[in-house]
Structure 1
Amino acid sequence: MAEPERIVDLLRVVSGIATDKIRTIKQVTAATRILALNALVESNRAGEAGRGFAVVANEVKSISGRISQITHELESELSVNIQEASKLGEAMVMQVRGGRLADLSLNMIEIIDRNLYERSCDVRWWATDSAVVDCLGGSRTDGTVRHACKRLGVILDSYTVYLDLWVADANGTVVASGRPDRYPRAIGTDVRGQSWFRDAMATRDGAEFAVADISVNEALDGAMVATYSTAIREGGEVNGHAIGALGIFFDWEPQAQCVVDGVRLSDDERKRTRAMLVDSRGRIIASSDKRGVLRETVRLDTSGTMGNYLDDNGAIVGYALTPGYETYRGLGWYGVIIQEAMT
C-alpha cells in the first residue's frame, strides 16, 4: 500500500478505536451514575447513619458528570480532527495517485508520438524513391510497376510495422503495392474518396504529409491501420508536380496494444485500471482491456494539457495531451488512465 493510502487507512483504524473506547467510557459512566443514584437512595433510607455515605455518593455522581462532559468534548474534538485529517489524507492520495496516472498517460502518448513521427518521415522519404516515381511517370510500363511492387516489398521486409504500402495514380487508382500476394484486392482499388489520398494530393510540396484517423481497411483483410500519405512528385523533386500519392499503412492494433499494456502498474493496480489512447474526438483507439476500440468515446474533464480528477464513479482519471515530437505536432490525441478506488 502506498504511503498516503496507508495514512488514510490508519486514520480509519484510529477513528474506529476512538469511537469504540468512547462508547465504553459512556457505558461505564452511565453505570457509575446509576450506582451513585442507588447509593443516595440507600443513604436517605439510613437517615442520620447514612449521611456520610451520601456525601461520597454525591461526589461520585459529580465526578461521573464531569467524566461524561469530558467524554462528550473528546468525542466532538476527535470527530472534527479525524475528519479533517482524513480529508487531507484523501487529498494526498488523490494528488499522488492522480499525478502518477497523469505521468503514465504522458509516457504512453509520448511513445506513440515518437513512433508516428518516424512514420511521417518514412512516407516522405519513400515517395522520392525512383522506383515509386517511375511507376507513375509518362514512361510507365508493366515492368516499372512490377519493379515498384518489388521495391515496396523490400521496404516492407525491413520495416515490419507496416501492413502494406500503396502507390495510387493521380486518378486515385492503386497501381502498385508491396504485398500483392498477401493483399490481392489492393491493386486496382479506387481510393479517390479516401481522405489519405485527397489530403496527400493537396500537399503543397514534398515536405508535407497527411495522416488519416485510425480506421479499418477492408482491402487489408479488415486490419486496423494508421495511414500516412504524401504526394509522389515528378522526378521525386520536393517542388515537383503531384502525379500520384503514396499511402503507408501502419499495423496499428498490435503496436498500440503493446503501449497500453506496457504501462507500469502493480498486479493489484492492473486489475482495476484501464489504460487508453483516445483520438481528438474522444474515440478510443487502443485500450488495455481491448473494449470499445473504435466504438466507444471517452468524455474527459480536461483543464490544460495534463492533469487528473475524480469522475462521477469515484475513480481517478489521469490524462495527457499529445505534446508532439520533433517536427511532428501530434494529432490532438490523449493518453488516458482510469483507476478505480481500492475496496
Structure 2
Amino acid sequence: MSPLTALAVLDADAISRLLRPREAVAALEAALRGGLNPAATTPRSSVPAPAGELLLMPALAGDAAGVKVVGIAPGNARLGLPRIQGLYVLFDAATLTPRAVLDGAALTTLRTPAVSVAAVRSALDGRPLPLRAVVFGAGPQGAGHLRTLADVLAPSSTGGVSVLEATVVVREVSRAALPPLDAVSVQVLALDEAAGVRTAVQEADVVVCATTAREPLFAAADLRQDAVVVAVGAHEPDAQEVETALAGRASVVVEDRATALRDAGVVRAAVAAGLLAADDVTPVREVVTGSVSLDRNRPLLFVSVGMAWEDLVVADRLHRAHREENPQPKR
C-alpha cells in the first residue's frame, strides 16, 4: 500500500472541529515545558512572487516533522480571495513518511492566537471577568484572538455570560464581518472614531493588534500601567503596529530573541533607539516554563512574527486528534 493511501487530509472544518483553542494553547505550553527550544527552529524562507510572496517554514521536533508552504497575496481582497492561503504537510520524523496535509491558513488562524495566549495568560490570571479587550482588525486573526482568549478564560459553563467585553476597531465598519463568538460581547468602532477608540484603549486589560498596518495604531501613553498588548500583524523588519516607546516601557516577550531582533519591526526600532536592550527581550519559553516572572507594574508587550515550530506542534496535535477519531484497524 502506498504511504499516501493513509494520508489524512484536514480542511478548515476539520481543524475547527478537532481542536479547541484552549487545547492548542495547552499543546504549545506542553511542548515548551517538555524541552522544545524555539531558538533551534530553522528560519522561514521568503520568495518574492508577482502577487506577493511565498513562505516556506520547515520544522522538526520529537517524532514529527513538517513544512508549511504559504502564499501571501495582498491584492487578493479585490478578487474576493483570502490574503493568505497555503498547505501544511506533516511527516513522521523517523521515516519522513507523509502523515497529513492540512489547510495552512486555518492552521495559522488556530496557532497564532494560541501562541499569543500562552505568552500572556500569566499576566491575565486573577483579573476579574469580564476582561475589557480592544482588537484592531476584524479578520481571521482578530476573531481568532477573541475566540482563544474567551475559550481559555471561560469556565466550563458561562451560562451566556461574557468573559470578554470587546471593542473591535476597523477601517470600515460596513465591511466588518465577525463570526459568532461565544462568551464575548462585541462593539465595532471605526478607526477614525478617535475619541471612542482612545477611551477603549485607556480602559483595556488587553489590546490585540492583528492588522496589516505598518505604522502604530494607538498612542502608547494611553495604555493602563498593567495593560497587556499583543502585536501579531507586523512581521517585517520595517513595519510596526505599536509605538517604539511602548517597547521601551514594557516587559517585551517574543517567540525567540534572535528571530525578533531580525524580523520584528518594533523590537528592532526600540533596540536601535536605545530604549530596549537585546538581552531584556524575554523568549516565550521562559515565560511558559516559569523561569522568569513578569513585572505586573509594567505593561506586557508580546510581539509575534510566526515561527515554524508553532505550526508543527499544533499540526501534530490535530493529527493525533484525527487518529483518535478515526482509529486504524489492527493488522
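Just so you know, all these numbers are worked out from the coordinates, no wet-lab data involved. On a predicted model such as this, the values are computed, not experimentally measured, just so you know. Cβ atoms are built from the backbone, for glycine too; each structure is taken alone.
Say we calculate distance in nm of label points 7 Å out along Cα→Cβ at positions 37 and 293 for every structure; which of 1, 2 gives the highest result?
1
Have a look at 1, 2 and say which one yields -10000 for helix-only ellipticity at 222 nm (-39500 (n - 2.57) for each DSSP H run of 4 or more, over all residues; to 500), as calculated. Here the read-out was taken from 2.
Among the shown structures 1, 2, from which was the value 6, 26, 36, 24, 7, 1, 0 of P(r) over Cα pairs in 10 Å bins from 0, in percent calculated?
Details: 1: 5, 19, 19, 14, 10, 8, 6, 5, 5, 4, 3, 2, 0, 0; 2: 6, 26, 36, 24, 7, 1, 0.
Of the options listed, only 2 reproduces it.
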